[in-house]
Structure I
Amino acid sequence: MAYVKKIHDLQPEMTVWRRAIHAHPETAFEEHRTAELVAQKLQSFGLAVHRGMGRTGVVGSLCCGGGKRSIGLRADMDALHIHEKNAFEYCSGVVGKMHACGHDGHTAMLLGAAKYLSETREFDGTVHFIFQPAEEGEGGGKAMIEDGLFETFPVDSVFGMHNWPGMPVGKFGLRPGPMMASYDIFEITISGRGAHAAMPHEGIDPIVTGAALVQALQTIVSRNINAVDAAVVTVTQFHGGDAWNVIPQEVVLRGTTRAFRTEIQALIESSMRRICDGIAAAHGATVKLRYERRYPPTVNAPRETEIAAGVLERMVGAENVLRDIEPTMGAEDFAYMLQARPGCYVFVGNGPGEGGCMLHNPHYDFNDQVLPIGASYWARLVEHVLAKRQ
């Protein structure tokens, strides 16, 4: 494994940082302790530090030489609302919250890279280390963009990374174009007329209407979207009724949709509205749809993806870089940063997901063996993109 030797020597220290963050998980826009830990470490490395970007985000800046080129490296800091079921000594000390997605590891790797680069300074330009809050569904990346991230800290390109259970340690995956899908949510309120369950003809049954609607929504992907385009429409909640013998007045359906292109996002939404109106008319009910765009697709720029792939191949060998990894229907708010600046998002192998222990699992834990690998990638990427000119 082509670790950067100086970064490999930092592994014990990065492990301490990572486990301290793991033991004190903080969810969206509550990352005060984590942000302060990050800020203090960056200051101790000699970086200029900006707190409060996107509410609880932190940006550390490191300049070297007289070059005008700049690069952004991003790590997410937030945890999830999951009750941890691990029993190791650094498991979550906060009931109902845990780092089940590895953001503790992402933060530690970027801190490790910052320390190394601050000591070696083998580059010419500016690196902005972006520590983002609220990736898990609350749009911290968007909040930082709207707070003036790239106006305050201009970058030519921006890069992100996520651990990937099931991929062997030492391997990376990336691809140009869509890497992860969009993430939208919907809520459908169906209003009918309540009645005695023994006399359904006297009411308008929202449960029957809802059942028809759930089935009809599946035709969006199978009949409205080109078969060469990927999309998902999933109803995840169906709430209604309180008694055995009462047809309720109202039911609520909720769910999520995913796509790799913004055009497909728009088609899904318009199709849902048409189907809701049609099913409502067919059953004599009233249907109200609330459709919310959350995250756009995460789309890698071809040039920056090629740069990242080249750096990785020199670091771990071409055989360990999956250049055309299958995109995932999961979503990432790093997508907002990629809309604002060209860049690339990569997966780093976290080792086997034993017993199905993948991301967002109560038994998940970030693999500390990955810390020097990810930090080495960040360092080599900076040294390549901001290479000193002869």
Structure II
Amino acid sequence: MTWLDVPPDTGFGLANLPFGIFSNRLVPGPGGRVGAAVAGRVLDMAAVADDLRLPSRDLFAEPALNRFLAAGPTVWRETRERLAGWLTRPAHRAVVEPHLVPLGEVALHLPFAVADYVDFFASRNHAENVGRIFRPGGAPLHANWLHLPVGYHGRSASVVVSGTPVTRPSGQRKEPGDQEPVFGPSVRLDFEAEVGFVVGVPSAHGEPVPLAEFPERVFGACLVNDWSARDIQSFETVPLGPFLAKAFATSVSPWVVPLDALSGARVAPPARDPVPLPYLRDDADPWGLDLSLTVRINGCLVSEPPFATMYWTPAQMLAHLTSGGAPVRTGDLYASGTVSGPGRGQLGCLLELTRNGAEPLDLADGTRRAFLEDGDEVVISATAPGPAGELISFGEVRGRVIPSPAPAS
């Protein structure tokens, strides 16, 4: 029970308690600070800790979650327990209630300072669909895909918080039949519905992180939209993979859901054939997650990708990322790659939904889309089951496409 009014379907009840960075629009003062989302409100963690004279106050009077993330799993769990106690024990109400700020009165900021960003390609459905589109008649998967989580190193400086406008990128593109490439705004701009994982505890250079350490290193998960310029991507990808086609913007949701809130969402991943090598073998403790994503363009539902179908899990991604000795740092973000299920209504990007533009998508508002147009707003949301059947919400990551700047005269 709680003294706070928490609707049963909020998604932000006591089973969730995600963390982010906020500032109060109505109260002048310094920049952002740590907050926890609770039923349409944001709890100012530093203010409560200050009133209660707790030593953890310094962890929360920060414009990014990084110091809290680096404190490690014991502090993460103690903080969640203390937070739940504040919201359930009537003795704390007089101290806590004045520091609950209505969500409509706050600005939400990038939740953590991004150290590095890696994007994976972990959905077999997505990988096979893309292979069939670009290699018709050939093998849908490259030879390495079933043996390791394929990924690429992205641009951490381009990671932006939900709500940040996304400028249509320009670059070199070469259409079939063209003799030479041209430079200009992308005409095949796409979204990618993904889930990201945020590292808290760093690892040492040269020391791989085993699968079992995943929940001791990774604090939680957020939503990711890995915007992609497909025409730029197709020309630049060979031989080293994506570069400028994905470097212009990657949007993340403002709330990071702790792994502890996802204990009720853990499921076994799909069967793997061939069996992974020992450092990726997770039969004893798999970290598949039953997350339900939803994608809307201009308010129109276009897809509902299921994360439970992902072939490679976030624990395997971390193990592979560090297997050669590369370290992870506090604030590292790694994303799943596009989440796509087996059904047509479960595909996580327009490349798949429209067969690379060949079959435009009819939206409920009467418009059609092969790829994104200027002014389009993409909103990705997600939920998960809680440990006692509660709804766990990730909130949303949204972004509106704005035109490329006019070329200099």
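The table below gives the values:
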item	result
Among I, II, which structure scores highest (criterion: FRET efficiency 1/(1 + (r/R0)^6) of positions 145 and 217 (r between Cβ atoms, R0 = 35 Å, to 0.05))	II
Label whose coordinates, when volume of the Cα convex hull per residue in Å³, for residues 41-176 alone is calculated, return 153 (choices I, II)	I
Read-out helix-only ellipticity at 222 nm (-39500 (n - 2.57) for each DSSP H run of 4 or more, over all residues; to 500), computed value -10500, structure in I, II	I
Which of I, II leads on relative contact order in percent (Cα under 8 Å, 6 or more apart), largest value	I
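Read-outs: derived from the displayed coordinates by stated rules, not from any lab. Bear in mind that the values here come from a model prediction, so they are computed numbers and not experimental data. Cβ atoms are built from the backbone, for glycine too; each structure is taken alone.
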